[in-house]
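In the part that follows, the structures are each spelled out as structure tokens.
What follows is calculated from the coordinates using simple rules that are stated; it is not laboratory data. On a predicted model such as this, the values are computed, not experimentally measured, just so you know. Cβ atoms are built from the backbone, for glycine too; each structure is taken alone.
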Structure 1
Amino acid sequence: MIHFLPEPKHTCYSGAFIKSINGFTADKIFSRRIIHSAELCCTPGKKGLMLVLEHNPALARNDEYRLEFSSSRVKIISAGEHGAYYAIMTLRQLLESDGIPAEGYIEDWADLEMRILHLDLKRVGWNFEYLMNLPRRIASMKINYLLVEYEDKIKFDFCKIIPAASAFSKDQIRAFAAEAEAHCLEIIPLVQCLGHWEYILKHQKYAGLREYPEDVSMGCPLKPDTFQLFKSMAGEVLELHPNSRFFHIGADETTLLGTCSACSDFKTENSISRLYSDYVNKVFDYIQKENSKTALFWGDMLLHYPEMAEQFLRSAIVVDWSYNPENLREEKIRFRPIRKGALIDVNTYLQEAPPELRKDFDSCVNADAKTGTFDSLPYGGWFAKKGFKVLGASLIRRVFNVLTHAENAVQKNFTG
């Protein structure tokens, strides 16, 4: 039995299985990376099938493909580069399993526009050879974006103390980006703009930027050098990824907001949500207006301060991370606007959520007092209701959390 990853939309095949391809032809429109991928499927001089790559712009989606099997050839039909590449990946799975069937077809396309793997380089040292092998493995599963959180793993020019001893050179990062592109993977760089700065603020040189003197996790949003530091890091990373259309600014878990004296005064005179949104909007402007990239950001702080949603640029994409749900309906959820994100049940929500909050969230939470269940991932719907494009974010080591996020994203028509 043949096991595909992921499972194609439609399969219909029968007959004997043929274990090799001995040559191929391709329409001229296909790029070198597709030709090279096709070459890797071939065993010249060995009896086998002819592989034919045919471009058909009538197919609706860039990632859609059709594999057609006969006793003498296998034909790939696709409208775009990604469809052709994914067809070749499916073909390789066949060759590594029972072989290519003598007749029939396989059709497939993606339900989600963006299928992203988060590669977090923090904390440990990474072997460069291992890193270079990842794009091929990741793309074989039809993932089309790689979110790379570099943190201290780039040898920055502007500062020599931030990079870790195991940091990669810029030439290595360029080689990695080129390898990803060769496998139809687009890298989305991630550079945190305010929080999760332990790797920076632990250094005495940057201690003056801390929001709280004894804590190295977060910078002060009111100090000009905080924003300048982010720009210095992001600027060098942007130069390494000229073909990337997206840039993730992090911006999550900035729970020390309003701690330093200047921020405390600002919070009193204005609001804590304004303190956060003023800074993050500056970051958005730098990424989107000055560098013409689409910004992504983690959405948890909007849930702590829902009024802030009205102050944010709608062209940025919000990433809704939630690592607990393993079913679309559950008896308890983490509801960040009350009890600071502790698990709550339906009765707690109905009794403790203020009327204005319920007016905003009821249609997303869908609390059912009879069954005692909610929608387990309500926030994405709320972000979409506020006018944002939405990406769901799961915990990769929890398979059912990944599957629940994927099903939820498809049902609610999220971007990915």
Structure 2
Amino acid sequence: MPVSTARAHASLRATCVVYVCLGFGTSAWLSRLPDVRDNLGLTPATIGTMLLIASLGSLLTLPTSGPIVTTIGARASGRIGVAIWAMGIGCAGVGALNVSILLATAGLVMIAAGNGLWGATMNIEAGLVQAAVRRTVVPVIQAMYAVGMLGGALLGALAAQLGLPLGAHLFGLAVLELIACGSAVGFYLTKEEVAALAPVQDSGEGEKASSEKPKGLTRIAWREKQTVLIALMVMSAGLMEGAPNDWLNLSMVDGYGYSTAAASAAFAFFLLMMTIVRFASPRLEARLGSPRLLRITFSAAVVGLLLVAFAPHHGLALAGIALWGIGSALGFPLGISALSVDPVMTPARVSVLSTVNYGAALIGPPLLGLIADHVGYHRALAFVAVPVLLAIVLAGQVPDRRGIKRTDLVFGD
């Protein structure tokens, strides 16, 4: 039986809530990173090393997210991911309060593992929801992540300004996320509803996908040239979207003399610009087409990163943050949207994208940490612009589907 309109929209709303939850949790946690750094007495290189070790957690969950979701369903996968994340937040909080770098690092590994499974599951669900509602909604869904991050950044700034104890902030956050996200995923599409989505005729090996087991679907996706190239584009642009999470607050504190609260507000400004562009993306895409829109926004990001790195005054740095936020808005959502044509192959293709994109998360933080040790946090951000140039070149791999009905789409068009 086809998925009803009511169920499709209920799942759409639930997916939006989960995106808000992950964005809020991530931002609220990272807004206190300067306090964690000060408690533990960390150098930029040490932070980079801790983030590199933490990325091993994502290495365990991201490559397997597609088969996991296909096997146990998005509901169970999402709940497991948020539970691991919440335990990691608690562990990192205990480590920071007890000045234990080892315990804090263990918490970061759990945060990364939970975030990897939680995030990959909701990205797959977003693609499936798009197939269920039969219109392009992934960029708007992704905007809800930025809304959540904006709320978390503002909360972090307020908490820092009011002197809220770090422990109360982190432990309260973990409990809140468990309750809110654990409830929302109960409205995800079930495995049976996903199976009922009429698959669109695919090109190449996708036509035999429905008869394959989960691991077989993933192997098919890895052999699709366009899937891999789109994933590489997202990875190239991914560092500029992820870098603010780890480094923008620290850059504004150490590079421009901001307080922790003011730096959190600057991060919130970045998220606001990203959110505006994501909400506006359907109209922008309809007018410009995906490839051209991506090239314009990526180019804006390059200019913005260079301004943040080298601006002689913090006012110009804020202008750079605005351009950076605009440029970071659409790489990931338009990449997922392009790979979400066939419901049967969506989990496998989005899993490939998430795994390849993980390269940015694996390489970026420790590399920027080492560079920051020599040139400072804000100067190091100039190096983030380099892979964005590759993303500009690969933007042409995202199809321009203006004027094509969602039900008529074929992967590769």
Work out Kirkwood radius over Cα pairs in Å for each of structures 1, 2, then name the structure with the largest result.
-> 1
Structures 1, 2, by relative contact order in percent (Cα under 8 Å, 6 or more apart): label with the highest value = 2
Winner on mean count of other Cβ atoms within 10 Å over residues 319-326 once structures 1, 2 are ranked, highest first | 2
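Tell me which of 1, 2 gives -26000 when you compute helix-only ellipticity at 222 nm (-39500 (n - 2.57) for each DSSP H run of 4 or more, over all residues; to 500). Intermediate results must be reported in sequence, preceding the final value.
Values: 1: -9500; 2: -26000.
Structure of origin is 2.
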